[in-house]
Each structure stands twice: as C-alpha cells, then as structure tokens.
Structure P
Amino acid sequence: MAINYPTSLDVFTNPGGTNLLTSPDHAQQHSDINDAVEALEAKVAIGATVLGTYTAYTPTWAGLTVGDGTQVSTYCRVNNFVHYQGVLTFGSTTSITNSGALLSLPITAGSNFATSTITFGTITYRDASGGFIVSGTATPSSGVLLLRAENATSTYSQPQFINSTVPFTWAVSDQILWNLYYQAA
C-alpha cells in the first residue's frame, strides 16, 4: 500500500492475535508503517525545533525609511500558527513620516484576523538616549500591521500611531522591537 500522508491520513489494518502472518501480509505491514514513520519525520523535521524552523525575513515598511538602520527578523510557521519577531535599530538616515509606520507580514494573515480590532502581539519602542521603553501594539490592516504606541495622557492609555515624534523623537540607536503571533491564511 502506498501511504497517503501528509495529504490525508492512512488506514492500516491491525492484525488480530489469531491472524496468520499472511493476513495482513507481515512484510507489507512493516513496510507501510516504516513509510508512514519516514513521512512523519520528514514533516516534523530535524534539529532543535520540533515543528518548523525559524526563517530570516526582511520586512518592508510604509511610512518608515530604514536608510542606514539595521533590521533583523525571523518567523516560524507551525501549521497555521505564525510567530514573527524582530528588531529595527535606527541609523542616522532612518526616519518615520508623520503618517505613521506600517510593517509587512512574512505570511498573509487569515481573513478572520484582518481587522484592526485584533492585536497581533507586542511592540516595544526603546529610546536609547533616554533609557526608557514604551509599550505598543500591532494590528492588521490590508495585509500590513499598523504600529501604535500606548499614550497615557488621559485616565486610560490610548493607542496612538507612531510618527516622527511619537512615542518620542527618534534618534540613532533607538529601536522598534516586535514579538507577534497570528493565524495564517
């Protein structure tokens, strides 16, 4: 029997205690099980991760020019779960427009998660010269993420789009760090 996995599940015949080694064929039974285990190993992969591995990804930005800044990000997909993490460190020519910054996704989000009412994880904004951090959120909009910082000017914090002066005036060595998770399409 040829195995069906990973496109569909296999159906194996379990021999009973009174079955002869020819019903089902003993050698064929071993062959089928060996093929299935090899297919599982190929799907699960090898190495330090059990399922999936992290892949480097260079995000694209709208409203933000990386310039001579540096960015490192990776993502891992396990079935429809995506974990996406990264850091952008500002250089002297990195800039954000006053219209805000949008971050690309390595894998398209599922349609149930394509509205701006869902948070994809955490964003941290680090002011290198001031020595403080500001928390933020990332919410989806038309295939990209809107980056917001928490603004505590009222009784309750309110998310505000980041720009050239929000959450602080950006300078060399300031950072945007993200740790996001979502369901893939």
Structure Q
Amino acid sequence: MAGMTHLGLVSSLVGGLLVATRSPGLAAPEKFREHLLKFPRSAWWGRVLMSIAAAIAWVVMYRAAIDEWAWARPLIVIAVPVAYWLVVQYGTHFLAMRAVAALLLLIAKQMVDAADSSDLPSRLLVTTLAYVWVVMAIWITIAPHHFRDLMGYAMANNTRCRAVCGLGVGLGLVLLGLGLFVY
C-alpha cells in the first residue's frame, strides 16, 4: 500500500466496512435480522456509536480551529464532551440511529474530500455514494421511525436479508477493488 492515494485508502476502508458489516447477513441471515431489528432502540449501541462520532467530531473541530479561530479551541475541549453527555442523557429516543446518521455524515465528508483530490472519472462513484449517505443521514435524523420501518421491510425474511446484504457486499467489493487497483 505504499503508493496508495488518499482516495484509494478511503475507498478501500469504506468498501471493507461495507463488506464487514453486510457479510454476517449472508452467512447467518436469521441471527443478523434478529440483531438488526433490535438495533434502532439499542441504548448500548447508541452510546458506543455516538461516542465514536463525538470523538471524531472533536478531533475535526479542534484541528479546524486555526488562525483566527484558535481562540475556540478551549471551548471545543469543553463543549464537545458536554454536548455528548446532553445527547446521551436527553436524546435517547432512537439514539443508535442518530449516531449512525452522524457517522454517515462524517464518513461522507472524508469520501468527498478524497474524491475531490482525484481527476479519475471513477471517483464519481465514491462522490455519489457519499451524497446518498448524506441524504440517508438527513432522513434517519429527521424520521428514524421511517428508516426503522424500511429496515423491517428489508429484513422481513431470510431471502430479503440475503438480497440486501448481497447488494451491500457487492458495492463494498467494488469500492475495495477500486481502492486497491484503480485509485
């Protein structure tokens, strides 16, 4: 991976993430469906994923506060943990879904930034996926119950579960292949 570009790394990581999170649905759809349908209301997953999103946002905001915004660094150090605590204490309804939405936005930003630095036409696959994730994140945040219902429909039986997870694995393999061999 010595000659891998930023877009190659991001594409490979996103592809690997898609393959890793969808493969269990192909191997054991019954168990995968059971866990996935409990996920939207899971307080434990909500806290874990929201803490990851808060940590990433903390680093991004702290690093962005330079020059005329350097005065904001002490505020960021205090405000992000306080905001995380407030969200976990008072925003518990569909916290896991909202944490996923925050992570989708943070990952989409990295995808678009990486694609902007490339001149290859195939970079548009990464850019398009990033913008689809942004729309999904907005939808999940505004109406998590709609997304939960869509998940319930997609995971209604083992055949649908395998089909949806197969699409996710296929897209992940395409991104992985592009990241390793094209970008």
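Tell me which structure, out of P, Q, gives 2.5 once distance in nm of label points 7 Å out along Cα→Cβ at positions 66 and 146 is calculated. The structure behind it is P.
Computed over structures P, Q, distance in nm of label points 7 Å out along Cα→Cβ at positions 34 and 162 reaches its largest value in P. Here mean count of other Cβ atoms within 10 Å over residues 98-105 is compared for structures P, Q. The highest value is that of Q.
Tell me which structure, out of P, Q, gives 1, 8, 13, 16, 18, 17, 13, 8, 4, 1, 0, 0 once P(r) over Cα pairs in 5 Å bins from 0, in percent is calculated. That value comes from structure Q. Taking 5.1 as the value of distance in nm of label points 7 Å out along Cα→Cβ at positions 74 and 122 derived from one of the structures shown (P, Q), identify that structure. Label of the originating structure: Q.
Out of P, Q, choose the structure whose coordinates give helix-only ellipticity at 222 nm (-39500 (n - 2.57) for each DSSP H run of 4 or more, over all residues; to 500) equal to -27000 when calculated. It was calculated from structure Q. Comparison across structures P, Q (criterion: relative contact order in percent (Cα under 8 Å, 6 or more apart)) gives the highest value for Q.
We did not get these values from a lab; they are worked out from the coordinates using the rules stated. Owing to the predicted nature of the structure, the values given are computational and were not obtained by experimental measurement. Cβ atoms are built from the backbone, for glycine too; each structure is taken alone.
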